[in-house]
Structure 1
Amino acid sequence: MKIAYFDAFSGISGDMVIGALLDLGLSLDVLKTEYSKLPLDGYTLRQSERIHSGIRAIKFDVEVTGKQHERSFRSIADMLEASLLSEPVKTTALNIFTRLAEAEAHVHNTSVADVHFHEVGAVDSILDIVGAAIGFEALGIQAMFTGPLPMGSGFVSSRHGILPVPGPATAELVKGLPVRFEDGQSELVTPTGAAILAAVAQPGPPLFSITQVGYGAGARTLSDRPNVLRVCLGHPVSAVRHEQLLVLETNIDDLNPEWYEYVMERLFAAGARDVFFSAVQMKKNRPGILLRVLCAPQEQGQLSAIIFNETSTLGIRSYPVDRLALRREQKEVQTTYGPVRVKIAHQPNGQVNCAPEYDDCKRLAQEKNIPLKLVYEAALQGVQSEDGQDASR
C-alpha cells in the first residue's frame, strides 16, 4: 500500500501540490495528455527548478492567455463528467470541487448549486485541481495524510473586501484537519490547497517507511521559512493503524422501516466508515432505532446533512472515538467460476485474514447455478495459491 504524507510546514497551494508530484515522478507529458481531455485552451504549462534555503524544488506554472471568467460549480462538474478522464480522476477532482462549493455555500449563505467560483473557476486553478487528481492516480497513491497546517496571519484583499487570514472558505475547508493559527506572516494555505487536503487526506502523521521525498515550490519568497511543500511517499510499517474518528448517532421512532436501507446506502456512498442500526426502546416505551455512523472528522458535515435530509430526526449527537485498524487491501483472484474480489487484512503477527466479497460470490453462484459456498471456498483457495499464505477468514 503506497501512502503520501503532506508535510506542509510552509502551507499548501494547488501549484505546490503539482510541483511536489512532478518531483516524485509524475511526468509533465502525462499531465499534458490528460489535460487535453478537458475542453480548455489558451494556456501553456511550464516546469522549472527553484532553490529555497538550499532545497531544490519543482515550480509548476500555468501561463494563461486571454481573460479569465468565473464558472459555476455545476458547469465545472458537467465538464468533468463529460470528459474522457479516468473515473478515479473524475471522482477525486469532483470531490475537491464539491468541498470548495460546500465551503463557499456555507460562508455566503447560499446553496451549492448557486455557487460561482471566481479565482478557483479560472483555467489555472481548474488545472491545479485536476492535475492533483491525475498525479495521485499516476503515482499509485492509495492513502494520504497531512501534518499541521500553518494558517498564517494578517489580512488579504478579495472581491468581497478585506478578509482575515485564513479566509472564511479556507477555515471551513480545514475543519477536522490539524492546524496552527498565527503561524506565518501571510496567507500560507490557499482555498485550493485546503480543498485538496479536505477531500483526500486524513490527520497524520502515519507510521510509515519513506521511499521518496518530493518538493513543490511556491511562488513567493518567505522571510521565515523555505516556501516549499514536502510530500513523502512510503509504505506502512505496522499492521495496526491508529485513527481518530467520529461517531454520529441519533434515535428515530417514526420513519418508514423500508427507507433504512436507502439511508445506509447513501451514507456509505458519501464516505462513512461504518453504518449500523440498533433496536432501542424510547420514551413512552415506543420501539425505535438507534442509527450510528462512524466517519472521519472532515466527513461530519456531509454525512449529517444526509441524515437530516433522509430521516425524520431533529438532532444528531457526535463524539470522538479512537480506533485501531488492521492494514487492509483488496485484490481480485481468478477462480474456475470467474473473478472474485477479496479483502485482505494483515495481522500484527504477520498472518492475514481474507474475506471474499459477498456480492461477487453471489453473482457467480447465480450465474453458474452452484452453491454459494463453492465460490467462496474457491476464492480463498485462489488467494492461498497466489500468495502461498494461510487464507483462513
Structure 2
Amino acid sequence: MARAFLIVLDSVGCGHAADAADFGDAGANTLGHIAREAAAGRADHGRKGPLKMPHLDALGLGAAIGLKGGHPPGFVARPAGLWGVAEEISRGKDTPSGHWELAGVPVPWDWHYFPDSKPAFPDHVVAEVCRIAGTDGIHGNAHASGIPVIEEFGPAHMQDGWPICYTSADSVFQIAAHEEVFGLERLLDLCRGVAPMLHDMKVGRVIARPFVGDAKAGFQRTGNRRDFAIAPPAPTLCDWVQDAGGKVHGVGKIGDIFSMQGISTLRKGGGDAGLFDHLVDLGREAEEGDLVFANFVEFDTLYGHQRDVAGYARALEWFDSRVPEFLATLGAGDLAIFTADHGNDPTWRGTDHTRENVPVVAWGAGEKPVGPVMFSDVAASIADHLNIASTPPGKSFL
C-alpha cells in the first residue's frame, strides 16, 4: 500500500545555505559542528565520544551532510537509502517558512520582524494586548530568550498580572503567562485575540508560552504551548492529499504551523518521546493514501536556542536509536522522508536559528543519491509517491 511519512527534525540543518551571509550565518552547520564537537570530546555531558547516528547514517545522513558541509566525523556508512540536501527559497529561517515550503508552498512575502530595541513593539500592538488582557501594561517588550525572560519578569507578572511579551530574530510575537495566576485559557484567548492584527502585519506566529512555579522554587515552561500561525497562502501537500481522498495525520506542532488547514487528525503531547510513540502508532494505523506529517521540536527549543551542544547530541542519538522501531512498522509501498526546516547551530553566536540547507534521507525509495534539491521538491516527491496531483514549483526526485 502507498503511504507517506514526512518527519521533520526541527532545526537539524547540515551546512550554511548559499545566501547565509545575508542572514549573518555564513559558516553555520548544525549537524557538522555537533559532530565535530563530539569527536573532539567537547560534548561528553550525558554521553561520550563521536556522534553516533548509525540508523539514519545507513540511509544516507552522513553522505547528505557531506554534500554541503564536509563529511562529518563518526558517519561511516555506505548509504542504502535515498539521500540528498535541500535548499530553501523563502526569505526566512523560521518554522512556518520551512514547513510550508516542504509542503510545496514557498512564502510569497517578506515577514515582518520587530526591531532589536527596547521597546520592540509599536504602541498600537501594546495597546491591543492590554485591551484584550485587561491590564495596564506588559512586561518585556524586547528581544529575549524564553527561559531568561520568564525568570526576569515572572515575579512581577505574578504580582500585577501583566503578560510578558517578547520576540526574537524570527517573525514572532510571544506571550508568556503563569498558567495558574494568569490562567491558561485566558492566555490562549489573548493570543487568539491579537493574532489577526499581527498576521495582517505579516508577523508569522503568535506563540502562547505558559509556565508554572515561583521565584523561590523556580519557573518551568509547560507543555501547553500553542502557536497561532498565519494560514498558508495556497493549498499545500496536506490539501493535495485530502483532495485525493487521503487523510493527513499531524504529529506535534503541525496543526499549529498549518492553522489546521489540510490536517485530518492531530496527535500532541509527551515531549518528543511521546511524539515518537505517536509516530510508531501511526506507522501501524495509517491507511493507504494517508500522509503522516510529524515535527520533533525539542532539538530546536531545548538545545539549539540554548546553545547546548551536548544536549543536542544526546537528542540526536536518542532519536536515531528509535528509528528502527518506526521503520519496523512500514511495509512495501511506504515512503518515509527524514528532513528539517532550518538550522539552529548550537555552536553559533547568539540564540537564533541559522540559515542552512537541510538533509533529505528516505526509506522506501531504494538506494538513490539525489544531490541538491529544493524544499518544495519534497512535497512533489510525496505527491508522486501517492500518485496524486501537485502544483509547481516542486519536482519529484523519486
Structure 3
Amino acid sequence: MQSGIFERFNIFVFVSGFGLIAIGLVAIYSATYGNELVSANFTKQLVSACIGIVIVLAIMYMPAKYISMTAYLVYALSLIMLFAVLVIGKKIKGQTSWFNIAGFGIQPSEFAKVATVLALAFFLSNRNKEADITKPRGFFTAVGICLAPVALIMLQPDMGTSLVFLVLLLPVLYWAGMPNYMLFFIVAPILTAICAFLGTWYFVSAIVFIVIIMVVLKRNILVSGIVLSIAITAGFSVNMVYNKLQPYQQRRIMSMFNPESDPLGAGYNVIQSKIAIGSGGLTGKGFLQGTQTQLKYIPEQWTDFIFCMVGEEFGFVGSIIVVLLFLILIWQTIHIAYLCKNQFLSICCIGFATIFSFHILINLGMIMGIMPVIGIPLPFMSYGVSFLLSNLIMLGIILNAYRNRKEYV
C-alpha cells in the first residue's frame, strides 16, 4: 500500500518545498520579532502557507488536461492583471506592482511567471508547424509570449522580476528542441556584453571563444559573420547602456564589485549580510539571538535578505540544510521533467526549475556580494503572499507532472 502511494506522490518534492516554508516561517518570525510595524507579516505568511497546502493538493489531483486547456486563458488573465495594476495598483517605493486586498498585498507579476510558463509549454508542446522553433515564426512567437509580460512589468518598473522572464526563455526553448547552434547564437551576444563590462581582455577572450565554437559548429559563413558582428556590437554597447541606467542602478552594480565604495548606500545591505552570515559560525547564535537580525541592521530582512537570519542564528549547519533542500527540489523537478511523457508538463517542470534556480542563485549571490542587489526573493522562504502562493502553484504542477508522468495526455 505504501509503495503504491509513493508511486504517484513525490515525497522529496513535497518535503523539500514545505520544509523550506517551515524554515522560512521561523526566519520571518525572528526577523520581525519586536517590530510592531511588520509583526503581522508572520501571520500573513502562515495563513498563506495553510491556504497553499490546499492549492498544492488541488492542483496535484487535477486532471493534467485541464491545466493545459486553461494555459492561454490564465496567461491572458495575467496580462490583464499586469495592465490593471498600472492603472489602479498601489505604488510602493516607486513601483506600481501591488493590489491591496483585505490587508494583503497581491503582486500580479508573481502569478504571471506561472502563467507565462504554462503558455510557453502549451505552445511548444503543440505538434504543428507554427510551434517549430527552428523556424522564424515559431521562434519569435515563443519569444513574444515571454516578452509581453516583460513589457508591462518594466512599466511598473521592476527590473528584477523582468530578468526572471528573460532567463526563463532559453532553457524552456532548449528543452523543447531548440538546436545547440541556435542556443549558442543567442547566448554569444550576452556573453560578450558581460565580458566587455569586466574588461578589455575578457571581451577579447570572449570573441576568440565565440570564433572557435563557430568553427566547431561549422555553420554557414554568412550566418556566423552576422552572429559575430552582433556579439561585437553588444560588447561595444555595454558602456552606453550602463550610462543610461539610473544612478541607483549603477551604484548597485558597482557595489557588487566593491561594497565598501558606498558602505552607507548601495553597499550597506551586502556588508551587513556578510557580517550576519559570518558571525553565525558553525551552529549559529541561536533562535532570536542574532545581533544583526534582532538589532535590525539589515532593512526589510524578512524579504530578500531572509537567508541572513538563517546564517546568523542557525549557522553553517542551518545554511547547508537550506541549500540541500533547494538542491533536492531542483534536482527532482528536472528528473520529473525527464521522466514525464506529457511534453506540456515536462516543459512546465523545466520552466519552474529555471525560475527557482535563478531566484536562488541571484538571492544567495546578493547576500554574498557576488551579485547586484536587484530585489529577487528566496523561493518559499522570503515574505510575500503572492510570491509564496505562486511558488506553491508551481509545486502543485510539479507534483501533478510526477503523478501523471507515465501518461501522454
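Here, each number is a calculation from the coordinates, and none is a lab measurement. Fair warning: this is a prediction, and the values are worked out from it, not measured in the lab. Cβ atoms are built from the backbone, for glycine too; each structure is taken alone.
Annotations for the structure displayed:
- Of the structures 1, 2, 3, the one that 0.50 was derived from, the read-out being FRET efficiency 1/(1 + (r/R0)^6) of positions 184 and 280 (r between Cβ atoms, R0 = 41 Å, to 0.05): 3
- Which of 1, 2, 3 yields 5.4 [distance in nm of label points 7 Å out along Cα→Cβ at positions 288 and 336, calculated]: 1
- When FRET efficiency 1/(1 + (r/R0)^6) of positions 96 and 384 (r between Cβ atoms, R0 = 25 Å, to 0.05) is worked out for each of 1, 2, 3, structure 3 gives the greatest result.
- Identity of the structure behind 181 (criterion: volume of the Cα convex hull per residue in Å³, calculated), options 1, 2, 3: 1
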